[in-house]
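Asker: Presented below are the structures under discussion, each in the form of structure tokens.
What follows draws every value from the coordinates through simple rules; no lab data is involved. Only a predicted model underlies this, so the values are computations on that prediction, with no experimental measurement involved. Cβ atoms are built from the backbone, for glycine too; each structure is taken alone.
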Structure 1
Amino acid sequence: MIETLEKIGYKERDNLFGAPYDSRYVPAPPGMHAMAFSSFMADLRRLVEHASRKNAGMPVILVTHSKGGLMAVEFLTRRATSWRKKYVKHLVMVSTGAGGIVVPLQSLAASAYAPTASLARTERSYGTVFAALPSLKVFGDAPLVVTRCKNYSAYDIPEFLAAVGFAGEDIDLYRTRALPVNLGFRAPRVPMTAVYGVGVPTPEQLVYWDGNFSKEPEVVHGDGDGAVNLASVLALDTVVGEDPEQGFFKAVKIVNATHRGIIADEFSLKRVLSEILEANRATYEK
């Protein structure tokens, strides 16, 4: 994507900037301290203000992909309205939903049986391990993990975590830190375009019929981009689109665009680029 933007005139460190974040860490609920996220927010605020100053005080366009969208929304909702209006013109959020995804459930189950020194086991200690779990607001009581003896819905994730070997203190972290952020996803209240892929088989239900989570599950697929479920991106229409304080909101679906391919494959990248350029040209009422 960066190369494509540079081809049409954007220049790195002039009007094109990167905002990296450490994917091991996630936001904490408002009022709860999270050193890594606090540092990220401070760095991003300074970068946005610097980019604006470098371009004659113009507000910036934030472009995100996947987890970056969650970080950006949390950042924006914790900034003052006056700051958002002054510094942020538009958010173009690619491949991010409002309600988590099913894929991490399979990863968590498999990681319990991975070698101790493996990356999969190490990742169980990262804050992000719980960040994208399915939200009960979006997935409700639909069975996401199915066994002969018990089904697990989004309401039953603490029980599922216990079943795949997480200790009580880890489950408490999910309940007190990840879950409130998950449930608290809200409109960024800056003009926003959500771009996402559809038409790609995406895990929607995992069947471990004999209850053995060390085995590969039978995967029931639904619609999405291969990672993000359609239900999660459609929830943006309600969470963002129906927020009376949101203002401009647009959802763009790209058929057959995968989660990673949407910012790499030519046909989908062109559409993402067109939305960025449209945001750049747009004018909004203050």
Structure 2
Amino acid sequence: MPRIALFSTECAQLGDALETIIERHHDEIAVVVTSDVYATSRGGLLRQTYRNVRRSGLAFMTYLTCSFMLYPAAVRADRLLAPLRGGRRTRRSVAELCEAHGILHIRTGNVNAPEVAAQLEGADLDFIVIYWFDQIIRERVISAPKHAVINVHAAFLPHCRGLFPTLFSALEPGTPFGISAHLIENREIDAGPVLARRTTSPPPGRSVLFNDSWVNRAGVGMLDEVLADFDRFLDEARPQPEGGSYYSYPERHHIALARREGLRLVTLRDFLAVVRGTGATDADGHLPGTGRTAR
């Protein structure tokens, strides 16, 4: 049984996918590392808010607020209200999931800090799996697992490397929604050899936040397959072709383009749907060009 470290960010986009991954692989996961998004090199809440509003506008800041502030508040409220519903939960936090399964949980703004790297080295890891993590890992962390660092990126690589891939997948002409698993071999962003790719089709007319959650959940089955038969996927891995695209934070003209195309960043309906789960399943991740799953 492999030993895995899971790196992610606790946010609305990842709630459904993370809970599914941890529940399925809790016997294999030795440690979960989540990013403290307001303690990274990008600065604290006020500094990030100022930069995001100035660069991308208020609509984008609303999207981020729903993602990283309202979602954790909704999970806390769900926990407090659970006794009134007979203990039934809609969504559990990463800390709760780790506590339930005896998994070490590290929340950090610097995954490359010596003390974090030392914990990873001491965990006797076979794999590090990265699922929407906002920090660039360096050589000491990359070398911690015996076999590989696998990054799951919510785009059909080599399209839409970088940040906010489902937003740019929707804006980039001819680019499908998709999700890819690739190797991380150095500090290059989303550039390593591709192990597996899937396309997916979120319901039309939904917001970027909904699409984020849908695509990430649709990729969980692909990750299961890669972990279950890693040697085969590694043998078949191929370097990413030349070209593709890379994006960072959206500028105001990207947000204006989304508005013109009728693409909203977030709605109340979609925020509530994401908290509950969008309805995406493994079956919504399709092999390229087939419209069917691998199984």
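Asker: Quick check for you: by mean count of other Cβ atoms within 10 Å over residues 146-153, which of 1, 2 is greatest?
Answerer: Comparing 1, 2 by mean count of other Cβ atoms within 10 Å over residues 146-153, the maximum is at 2.
Asker: Say we calculate FRET efficiency 1/(1 + (r/R0)^6) of positions 226 and 266 (r between Cβ atoms, R0 = 30 Å, to 0.05) for every structure; which of 1, 2 gives the highest result?
Answerer: By FRET efficiency 1/(1 + (r/R0)^6) of positions 226 and 266 (r between Cβ atoms, R0 = 30 Å, to 0.05), the leading structure of 1, 2 is 1.
Asker: Could you figure out which one of 1, 2 the value 22.1 for mean count of other Cβ atoms within 10 Å over residues 66-73 was computed from?
Answerer: Source structure: 1.
Asker: For structures 1, 2, calculate mean projected area of the Cα convex hull in nm², for residues 178-249 alone and state which one comes out highest.
Answerer: 1
Asker: Tell me which structure, out of 1, 2, gives 28, 26, 12 once semi-axes √(5λ) of the Cα gyration tensor in Å, for residues 74-209 alone is calculated.
Answerer: Only one of 1, 2 returns 28, 26, 12 for semi-axes √(5λ) of the Cα gyration tensor in Å, for residues 74-209 alone, namely 2.
Asker: One of 1, 2 was used to compute mean count of other Cβ atoms within 10 Å over residues 2-9, and the result was 22.0. Which label is that?
Answerer: Derived from 2, not from the others.
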